[in-house]
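Structures are listed in the sections that come next.
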Structure 1
Amino acid sequence: MPVGKIVFIGDSITDSGRKSDPENLGHGYVRLIRDYYVSEGMSSQIEICNRGVSGNRVTDLATRWERDVINEKPDFLSVSIGINDVWRQLDQPGKKQVLPDEFKEIYEQIINKAIEKTTARLILMQPTVIEEDLQSEGNKKLVPYINTVNELALKYHAILVPAHQAFTEVLQINEGIPLTTDGVHMTSTGNLLMAKSWIHSVTHSLG
C-alpha cells in the first residue's frame with residue numbers, strides 16, 4: 001500500500017471537476033482511489049493531491065511541472081496524459097499537434113525532472129480510449145502514445161497502470177456498456193475501471 005503524498009497530474013479525466021469540489025478531488029477515478037483507501041482505514045496515511053487540468057497535453061504538463069509536481073514534493077507521482085495529444089489531431093486538425101516523437105521527448109524530460117528534484121515513486125498510466133470502437137481512428141492513433149508510456153515505465157522502473165489494456169478487455173466482453181460519455185470522458189463505470197486498474201497495479205508493485 002502507498003504511504004505518503006500522492007500527486008495525480010493529467011487532463012480532464014484526472015481533473016473531473018475538481019475546481020468545483022470542496023475537497024479539490026473531482027468526481028472521477030482520483031476520488032474513487034481516495035475513497036478506496038479510506039475504506040481500507042488508510043486515510044491518515046495517505047494525502048491525495050489532484051492536479052489534473054482539462055484540455056492538457058503533455059506540453060501543458062511540462063509548462064506547469066515545477067508548480068504542480070516539483071513544488072508539491074510528492075512521495076508518489078501518478079501521470080495520466082496522451083488522450084488530448086491524439087484527440088486534438090481529430091477535433092482541431094489546424095492546431096499545432098503533439099506527434100508521437102515530441103510526446104515521447106517531452107514526457108521523458110518531465111520524468112527526468114521529477115527524478116532529479118523529488119524522491120517520488122513514479123506511476124505511469126496508459127491513455128484510456130478514444131471511443132468505445134477499438135478500431136476507431138482515435139484508438140489507432142493512440143497506439144504509439146500507449147507504447148511510449150509502456151517504454152518509459154520500463155526504462156525508469158515506474159509502476160505501469162495498463163488502463164488502455166483494461167478498457168480493451170472490458171469492451172471486448174461488454175460492448176453494450178459505455179465507459180465514456182463522449183468517447184473520451186468517463187462514465188462512472190469508466191472511472192471505476194481506471195481506479196481499479198490503478199489500485200491493482202500499485203498494490204501488486206508495492207506488495
Structure 2
Amino acid sequence: MTDGGYAEERDALVDSLVERGYVETDAVERAMRAVPREVFLPEDARGRVYKDSPLPIGEGQTVSAPHMVAMITERLDLSEGDRTLEVGTGRGYHAAVVARTVGAENLYTVERQEKLAVEARQNLPEEVTVVVGDGSKGLAEEAPFDRIYLTCAAPDVPGFIDDQLREGGRCVLPAETGGAQRLVTVEKRDGETVVNEGEPVRFVRMYGEEGF
C-alpha cells in the first residue's frame with residue numbers, strides 16, 4: 001500500500017475530524033493519518049478522496065465517509081490483539097484503518113462481491129484474512145471474536161452476533177428498523193447481548209441470508 005501523494009489533504013481531514021470530535025483517541029488518529037484513502041478508491045473518485053463524504057467504489061457499493069469510519073472505529077474501543085470481524089470489506093479502506101489498530105493478522109473481513117474482495121486483497125496487508133461469502137452469517141469458522149462491525153445496514157441485529165461475539169465483546173453496526181437506520185452498539189455480558197441504539201445514519205443495505 002503506497003501513499004498516492006495526498007498527505008497534506010489527509011492530515012487536514014484528520015485535523016477536522018479531531019476538532020469535530022469524531023476522532024478521540026491517539027490510536028484511531030494514528031491509523032486515520034497512516035492509511036491513504038485514495039488507494040482504496042477507483043481512479044474517477046480520487047478527485048474527492050478527502051472530502052468527508054461516502055464515495056462510490058463500484059458494484060453498487062460505497063466507501064463510508066471518513067467521519068463514519070472514525071466513529072465506528074472509536075466506538076469499537078479496539079486494542080492491539082483483538083480478534084475482529086468486519087462484514088462488508090468493499091475495497092478495504094475501513095479494514096485498513098482497523099488493521100492498524102488491532103494488528104493485521106487479527107482482522108477477518110467478509111465481502112460478498114468477489115470483484116471488490118480481489119481489489120481489497122491487493123491493497124490490504126497480506127496478513128488480513130479476506131473471505132468471499134455471505135457476511136450476513138458472520139464467519140463461524142473463525143469465531144469467537146472480540147469485536148465485530150458491519151459497514152452495511154442490517155434489517156436488525158443479526159443472529160450470528162450472539163453466537164460469534166466473545167463474552168465481554170462488542171459489536172457496532174447500522175441497523176434498519178421501522179424504516180430508519182441507527183448506529184447500534186451491542187455488548188455481550190454474562191452470556192446476554194445488550195443492545196444500545198445511537199444516532200441516525202445512512203448506509204447501503206446488507207444482503208444475504210440474514211440481510212435484506
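Taking 15 as the value of relative contact order in percent (Cα under 8 Å, 6 or more apart) derived from one of the structures shown (1, 2), identify that structure. Of the structures listed, the value fits 2. One of 1, 2 was used to calculate mean count of other Cβ atoms within 10 Å over residues 46-53, giving 20.8; which? This value belongs to structure 1.
From 1, 2, which structure was mean count of other Cβ atoms within 10 Å over residues 86-93 = 15.5 calculated on?
Comparing all candidates, it corresponds to 1.
Looking at structures 1, 2, which one was distance in nm of label points 7 Å out along Cα→Cβ at positions 174 and 190 calculated from, given that it came out as 1.4? Only one of 1, 2 returns 1.4 for distance in nm of label points 7 Å out along Cα→Cβ at positions 174 and 190, namely 1. Given a computed value of 3.4 for distance in nm of label points 7 Å out along Cα→Cβ at positions 126 and 150, which structure among 1, 2 does it belong to? Structure 2 accounts for this read-out.
Structures 1, 2 were shown, and helix-only ellipticity at 222 nm (-39500 (n - 2.57) for each DSSP H run of 4 or more, over all residues; to 500) at -15500 was computed from 1.
Readers should treat all values here as calculations from the given coordinates under stated rules, not as data from a laboratory. Predicted model only: the values in this text are computed from it and were never measured. Cβ atoms are built from the backbone, for glycine too; each structure is taken alone.
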